[in-house]
Structure I
Amino acid sequence: MAGRINDDDVKAVRAAVPIDAVVSEYLQLRNGGGGNLKGLCPFHDEKSPSFQVSPSKGLYYCFGCQEGGDTVDFVMKIDHLSFAETIERLASQAGITLRYEEGGYTPGRQQGERTRLVEAHKAAAQFYVEQLERPEAEIGRTFLAERGFDQAAAQHFGVGYSPAGWDHLVRYLRGRGFTDKELILSGLVQEGRRGPIDRFRGRLMWPIRDISGEVVGFGARKLRDDDNGPKYLNTPETPLYRKSQVLYGIDLAKKDIAKASRAVVVEGYTDVMACHLAGVTTAIATCGTAFGGDHIKILRRLLMDNSGAEVVFTFDGDAAGQKAALRAFEDDQKFAAETYIAITPGGMDPCELRLAEGDEAVRTLVETRTQLFEFAIRQILARHNLDTAVGRAAALEEAAPVVAGIKNGSIQHESAVHLAGLLGILDTQFVVRRVSQLARWARERGRGSGGEQRGRPGGVPAGDGPQYRHRREPEAQGDPGAPAPPRGPRLDLRSPAHLAERELLKCALQYPQLVSPTFDAFGADEFTAAPYARVRMAIAEAGGTAGADADYLVRVRDVAPDDTVRGLILELTVEPLSLPRRRQREIDRTYVGQWLAAVRLQAVDRRIGEVHAGVQRLGPYADAASLSAFQEELKALQVYREGLRVRGAEAL
């Protein structure tokens, strides 16, 4: 039975790995104000960033889908890991040695399954690199040299060699403590007639890494004529490796993709190597599959859906390359970025181009790109006889929807005019009107199917800031037997009363030292929104703001009665405070004092209303004692109210 990771070690791991460093491995973050960072949520599709990261609090929260938590929660969700596997991965990154209770530390038995598979791939990658130096691998070194890659290039990309024998890797990994079951599950090994055998034999090996840099699979190139297998053999689908969800080179290219707002998509491992060595360090490639939806999601998170960003596809100029380019154009609308195509001359791929004409030719190839929609239009027109009226009409009907799909309105109009010229249609406005009509119909279809709300779950208007959002109603998941997620009451967060309560709770969670000890004297009944009252009670149960320490926020979340309240606590912890836009103010006791006073003032106003109602209920025949008590209380409340109004928090 696997031992439990020591609690102190778990705490050390949580503190050692900054959340912004972890999250930025998966998506581009930019300044979100108030000390926060923001980006496109990796857990749901959206067009404007609502995913916030608070480095100072070590938390993240998405105001679109309500996902939130700390570093451990993020890694568990995005990489589908167990708690133990996540702690093990983060501990490895931080250089922390974990202690296991209930029997000590035995890595082979106690590490999680996914962690063991990652370790097996890491060991295999090192094994293959070492084998590339051996005499048997001369054929592999020659292959690399003939394509312009020296030893330094091979080391930079981790290229290795798998020996031609049946079980070299099997024996090596067994010696490192891995079981046959783990090796087969990893995809590195397959069942033979007499036991496990190496999957890759006598091939040049490229390690395929995920966006965080961990080896999750391999691509293997055939080198010998007597090898009856395919030219390229990739790792099969495993718990680590999904070919539709990985991009070769993404670990090396991600920072430059985010910095340059450009990604260059090539077709093979050697093309990625050639591009990077030529200075095009934003190059990536798919791994044995067509570029698809999951690949687009990875790039969108890095490009931040910036309309000025670019995705450049490079394809050979042959028929297969042109067909691939048109397939890529089908996904154009899934990008906010502009899509381009760079056709290599003479049917050469980037690797061959670099070898034939040098690094400059590769850079020029990317810089002289053509917009993908223009390429698609020319391919369509080439299929029709434009010398006849029938041919021109058919070409127009096929090409007009392509132009109508162009995202930029001004470019769409210019392209419609250009299309008329390519077709030889003198009535330019006829073509422009046809394109406009198709574009309008497409927009109307989008509205009819909820298209305008894409990326904004719950139908929240784009102009609403997070402090005014309703709590999201859960969406149906398609499984009628599944338990419904917890629902919280919908709040009118536009109400001034609720806004003041929200801001005060944000101050209490984010700056407890500034509101203490005054806040701890506030009762839950001073918060009129029921979920806010529950958050107030959670703070009290966690020791109040006076007891705030390094574990304060963890305690508050732990005592929350349910996931709805826990999610609201995360939301309030990450959401920026409502500082005035014209004059940025410092978060100090004066700032938090205005919210302390505002919430108390509203509570006093409510009590004054209740006292007036009590007097009304007494009527004209009220006894003097009861009436006097009400009047005394009313007088005291009014004096207190005036003090709050004039002196603010000093009157508390």
Structure II
Amino acid sequence: MSVANLRDIEALESIPLEDRGLPASTYELLLRSAQRHGERTALHFLLQGSAAEEPQRVSYAELFARVTQAANAFHRLGVRPGTAVSFLLPNLPQTHYVIWGGEAAGIVNAINPLLDPEHIAELVRASDSRVLVTLAPFPGTDLWDKVAALRHELPELSAIVTVDLANFLPEPQRAALKAQRGPLPEGVLDFDELLAACPDDRLESGRVIHGEDVASYFHTGGTTGTPKLAPHSHANEVAMAEIMGLNADYTPDDVLLCGLPLFHVNGVMVTGLAPFHRGAQVLLAGPQGYRNPTLIQDFWKLVERYKVSSFSGVPTIYAALLQVPSDAHDLSSLRFALCGAAPMPVELIRQFETKTGLKVIEGYGMTEGTCGTSCNPRGGERRPGSIGLRLPYCQVKSVVLDSDGRYLRDAAADEIGTICLRGPTVFKGYLQASKNKDIWVDGDWFNTGDLGRIDADGYIWLTGRSKDLIIRGGHNIDPQMIEEALHRHPAVAMAAAVGKPDAKAGELPVAYIQLKPGMQASIEELLEHAAQHVPERAAVPKDIWLLDALPVTAVGKTFKPALRFDAIRRVFEDETRDLSPAPRIEVVADERHGQKARLFVAGLDAASRLLISQRLSAYAIHLELLDA
């Protein structure tokens, strides 16, 4: 059924989730799909992300066979329930074999390949990994170099296994590349050779997987200090696949394009397990996904050729696709597109839908909830700026907390509070017990750290973050990483990093600095210092602003809302500086929207109002235009 409102969600829930006959594990889910769909295509893989190339096809029977072989290979290498397989891989068919085979053998640990080697090593150790899977040396890739740099730091690994991109090349290029490269480093194993030596019809371990067994770890909360690993059980992931399939009404005729990375829950669940559960097809559109310019340029051609029915992206992807002509292509197969990870400006939604005729569905989710929690209904009213209605079986409420973060009461309709989650997809807590302080509210409700309100119709509206994460194009950046690097400069007394609004990326990192008394440092010097010492390139601040004193709370903690408001003001002043007269801008807290920008313009008329609105419509910030 096509969900239109909260009543439809409640109707789906009239059948308890435990009565829907779900498999106990992701491995059993894939077994059932192989039995039901056999030779139907599970995956199309494009090496270049190009519409002109011939894809590699993987059937459901082949997918399950390779997953079984991977599980057996990992078992032979010492992986057991409770220990992990870590992977550093782009989007490949083998990545799926590693994910689901790792879950069948033990636990799979997904690692962002863009991280620095020291952070990768930290995640491998924290997950108690026995095996690390990455790319073999290949031109234009750096994953092997990262792994080679940290091999000596990980004596606990029983094996390093490599996936060789050369195996995707036709002869004679394949043989020539391998001859030029030489043999793999000593002790390093080839993934495809390992699989070929293992049976594909049974688990050699004889393991019986239970729903409460941990299936995966996904890291969250930034990349500095001890990582927070969020364990997902098999029951969490199977429930998420069922809930997404119910909500999206996937069928075997659907084709989902995967451009988001498979180290992230969105790629793994929305364009992975959920369609596999329903026998749909997944178009794995190149190892680098949306980071590949070829995929963006060929996007509408791919939609037409493969009859893509849906895809998932972040606002930056939709902004990029707006620049690619779509008029000459048949897009009639598209049912909807999903957008999450960062707020999508209402104007961007309008432009994209006007150009393509496609319905953009905004949603919300987080790693701790396995993936999705809410989305605007496909069959009902979409309220721009809202993250929609809760998904079936996913409980969401807004609560009022006291100054110490303790539960006081549930918020009333339209009253801003802290968004909390509960249900079959919500994890049981971080792997490290020390990270679980204050994450539960009113019993077993997970405190997301996001602020928002729920209206009388059940639509959820985010109004701010009590967490300080900067979200750049859907990528979470921990401000502590930036602040620690800046504090290493001898002239810096205090540093605070926040996100400034950006029309393309949603947010970009910026920093405010208070210098030590009697010390001097130029903006240029501080930016250069940040570029050299911030370990993640995407986190290097785009601007640094010097203040005589950073704003602080009554207990001396940096008051970041004031800095975020100031960053919005600076961006809007830059956007409107050339107007005559230029508006005076102030950014304030707002009960309904969390924050809003007031623009005071002398002699405000319809033309001025239209011009300012057009200038600032790309930002997900509520505007109020006033006569000065």
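None of the figures in this text is laboratory data; all of them are computed from the coordinates on show. Because the structure is a prediction, the values reported are computed rather than measured. Cβ atoms are built from the backbone, for glycine too; each structure is taken alone.
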Structure from which -15000 was derived, helix-only ellipticity at 222 nm (-39500 (n - 2.57) for each DSSP H run of 4 or more, over all residues; to 500), options I, II = I
Note: mean count of other Cβ atoms within 10 Å over residues 127-134 at 17.6, derived from one of structures I, II, originates from structure I
The highest value of distance in nm of label points 7 Å out along Cα→Cβ at positions 71 and 215 among the shown structures I, II is in I
Taking Kirkwood radius over Cα pairs in Å as the quantity of interest, name the structure among I, II where it is greatest.
-> I
